[in-house]
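Below you'll find a set of structures to go through.
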Structure P
Amino acid sequence: MASQVASLDRFRIVGGMPLHGQVTVTGAKNSVLKLMAASLLAPGKTVIRNVPAIADVEIMSELLTRLGCTVESNLGILTIDVPITPDHRADYDLVRKMRASINVLGPLVARIGKAEVALPGGDAIGSRGLDFHIKGLEVLGANAHIEHGYVIANAPKGLIGAPIDLDFPSVGATENIMTAAVLARGVTTIDNAAREPDIVDLGEFLISMGAKIKGLGSSVITITGVEKLSPTDHTTVADRIITGTWAFAVTMAGGDISIHGARPEHLELPLEKLASAGAIITSIENGIRVRMNSRPQSIDVATLPYPGFPTDLLPMVIALNSIADGHSLVTENVFESRFMFVNELIRLGAQISVDGHHASITGINKLSGAPVEAHDIRAGAGLILAALVADGETTVDQAFHVDRGYPNFTEQLQSLGAKVERE
């Protein structure tokens with residue numbers, strides 16, 4: 001878990017070095033945390049493979065331990081031994097550190113008929129309310145409400161399948177509804193469901209436990225409840241956001257890198273955008289190769305739920321456009337506070353103006369190194385990418401944010417030839 005000492009760490013980067021070599025992408029942060037929470041649905045030992053060595057996994061492991069599970073980690077493999085009756089309360093001191101903690105809500109209500117989960121924290125990128133989660137559980141027959149800073153849900157007689165229409169394809173709500181509905185009596189349909197690869201991965205995990213789910217990857221998911229589920233052994237899907245981060249890094253800094261473990265079919269639009277910026281992207285065995293030999297061209301981007309351009313790559317595209325040839329417009333349609341990090345990028349000399357959910361960017365030849373601060377996981381990564389192409393030295397404070405989503409980021413950058421240290 002990220003300690004107070006770790007929170008004082010910073011990255012020190014000297015820009016100007018192209019990137020050459022190879023990296024390997026591990027399992028997706030946005031998937032593995034949900035798989036860990038879903039393990040609560042079946043007593044016994046569930047094994048999750050391809051687990052990234054990130055701080056959020058340690059936080060979720062501690063949360064599951066407090067709920068009565070035994071969690072063992074060994075070389076990217078987690079074994080979670082779930083008790084017959086897990087505890088039902090997830091306290092604030094852990095939940096405030098990571099929004100994915102809310103994903104224990106659905107499994108606990110489904111398994112033991114009750115849950116008390118503190119309102120989650122995590123990245124400061126927007127409000128991200130829990131209305132869809134609560135309404136979904138209520139439609140399934142639970143009594144759910146917020147009281148004294150906790151989401152409290154009770155379904156002593158069990159859940160009953162029902163049609164649920166989401167006003168927005170919320171990833172978290174889709175996940176909580178899925179993990180609640182798999183043990184509900186009858187059929188549940190989720191209309192306007194999220195379609196992210198992480199949702200598909202969770203669905204396949206649940207199916208391997210014995211769940212009956214159809215429509216994964218589409219906007220309508222149908223779940224036929226079963227009486228019980230069994231522990232499983234599952235390999236986490238590759239992290240598309242880390243894949244995208246590496247692809248943006250070499251497009252900005254120049255060079256030639258191979259990204260092993262990448263799933264390009266999960267990043268079709270971002271890779272198309274990078275190709276239009278000038279990157280040469282080719283398929284290799286078990287991954288992709290990205291080459292860049294010139295200054296990137298500016299690209300216009302609007303974020304949208306999958307299969308649209310992912311909001312988690314917004315800081316990277318703004319960083320790229322800040323040194324690209326031309327003028328660009330970047331629009332954020334998912335989280336209202338994604339642009340908080342722009343002021344840090346301006347400290348590096350970027351020419352960016354923000355109006356509502358639009359950022360207008362005029363690219364310049366080179367950024368200038370300066371002290372900056374990460375406010376969330378992706379902003380931290382975006383600032384590090386900007387530092388790679390800045391003149392002189394840049395320090396990025398609050399390194400623990402990056403630790404939450406990027407395993408061994410410093411070491412991997414160093415292996416590619418970047419001048420990066422952690423202090």
Structure Q
Amino acid sequence: MEKSMWQKYANLIVKVGLNLQQGQILVINSPLECAEFTRIVAETAYKEGAGDVVVSWNDDLFARIRFLHAPDSVFDKFPPWRKEFYMYYLKQGAAFFSINAEDPEIMKDVNPVRLAKQLKANNTALKEYREQLMADKNVWSLASVPIPAWAQKVFPDLPTEQAMEKLAEAILKAVRVNEEDPIAAWEEHKQNLKGRVEFLNNKRFKILHFKNSLGTDLKVELPEDHIWSGGSSFTPEGIEFIANMPTEEVYTLPKKTGVNGRVVSSMPLNYNGNLIEQFSLTFEDGKVTEYSAEKGLETLKTLLETDEGSRYLGEVALVPYNSPISQSKILFYNTLFDENASCHLALGKAYPTSIRNGEKLSAEELKKLGVNDSLVHEDFMIGTEDMEIIGRTFDGEEIAIFKQGNFAF
């Protein structure tokens with residue numbers, strides 16, 4: 001791809017995704033393999049007036065070596081200096097940008113118990129940091145660029161270079177960089193999503209009933225004060241940003257104990273460098289009571305056993321089957337993209353911004369309102385071409401929300 005396209009992408013991320021303010025610090029979390037693009041984003045940020053740019057590098061290949069050969073005792077620890085790094089910049093009002101790019105199966109030979117221990121240690125140490133971002137206290141955004149192993153997984157029949165080019169084209173199209181004016185295209189897209197959000201918020205749905213031919217038959221109860229969102233978010237100071245690029249969803253939270261029935265995955269889930277495929281979950285009063293998977297059962301088990309909240313849902317999101325990413329017919333093996341091709345649910349922590357005044361409430365107050373808490377928040381895809389969703393309002397009216405995989409309104 002021409003460098004000019006990556007520059008357009010970096011401009012979009014800095015100006016729209018992060019909406020970086022004059023003098024603001026930018027913290028970038030980047031894989032080593034994405035160094036070239038990271039430098040483009042950093043240079044763009046400086047030119048837009050960033051107070052400074054700080055990069056935290058990660059190396060999945062080294063991480064795999066560590067998980068395979070290090071002693072067990074290291075995986076339940078998280079270095080205090082790393083926690084201080086994030087907390088320091090959080091308190092400085094920094095913006096946080098993360099590049100999501102990994103081999104979907106890089107950890108397939110690693111003991112999933114080791115992965116789960118390290119993830120729990122990481123998320124426990126960074127709990128305050130994660131809560132602040134999920135409450136939109138700081139600007140944050142997530143985007144992707146291709147790396148060879150990921151490209152080869154998505155396009156296994158192509159040579160690496162061609163696979164990289166094809167994945168790059170798909171990513172840039174998904175985030176509208178291929179448009180003549182990507183910033184204007186995003187403005188139009190945000191307005192379209194706001195229309196969906198306004199309809200759903202005005203109707204005040206109490207129950208959503210999902211059904212399809214895969215075997216999903218699930219009723220999801222929503223708290224009375226739930227809020228639908230989509231497109232962009234705002235900090236308490238009113239700074240608008242886009243957390244996920246791309247994004248095609250409108251979402252809210254379920255009542256923790258109000259989920260009943262069975263749901264069947266429609267796409268593989270890449271979790272902790274492992275794939276979970278063709279899995280199903282059965283819920284009773286909100287809790288997963290039965291589960292199965294044709295591949296990755298042990299990985300699914302470790303996810304569900306992270307803590308008490310990881311067996312409950314924290315998000316319900318609607319994405320039409322005719323969304324651009326779905327219509328590309330590409331399975332990305334990357335949740336950032338696949339969740340925007342399909343209706344999805346999330347196991348674990350709910351966004352406090354999905355309930356009225358939630359960002360101002362304590363953990364105990366949120367709990368009383370039926371808001372789930374957990375160390376994890378993991379989206380998995382359930383949408384299909386024949387998905388039907390019937391909503392029942394608090395006034396008892398039944399309304400078709402989805403017909404044949406798409407919005408009915």
When you work out distance in nm of label points 7 Å out along Cα→Cβ at positions 119 and 303 for each of the structures P, Q, which one comes out largest?
-> P
Comparison of P, Q by mean count of other Cβ atoms within 10 Å over residues 159-166 - largest value held by | P
P(r) over Cα pairs in 5 Å bins from 0, in percent, for residues 23-174 alone derived as 2, 10, 19, 22, 21, 15, 9, 3, 1, 0 - corresponding label from P, Q = P
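If relative contact order in percent (Cα under 8 Å, 6 or more apart) computes to 15, which of P, Q did it come from?
Checking each candidate, the match is Q.
Can you rank P, Q by Rg/Rh (Cα atoms, Kirkwood Rh) and just name the one with the largest value?
Numbers: P: 0.98; Q: 0.94.
Once Rg/Rh (Cα atoms, Kirkwood Rh) is worked out for each structure, P has the highest.
Every number in this text was worked out from the coordinates using simple rules, so none of it is lab data. The shown structure was predicted, so the numbers you read here are calculated from the model rather than taken from an experiment. Cβ atoms are built from the backbone, for glycine too; each structure is taken alone.
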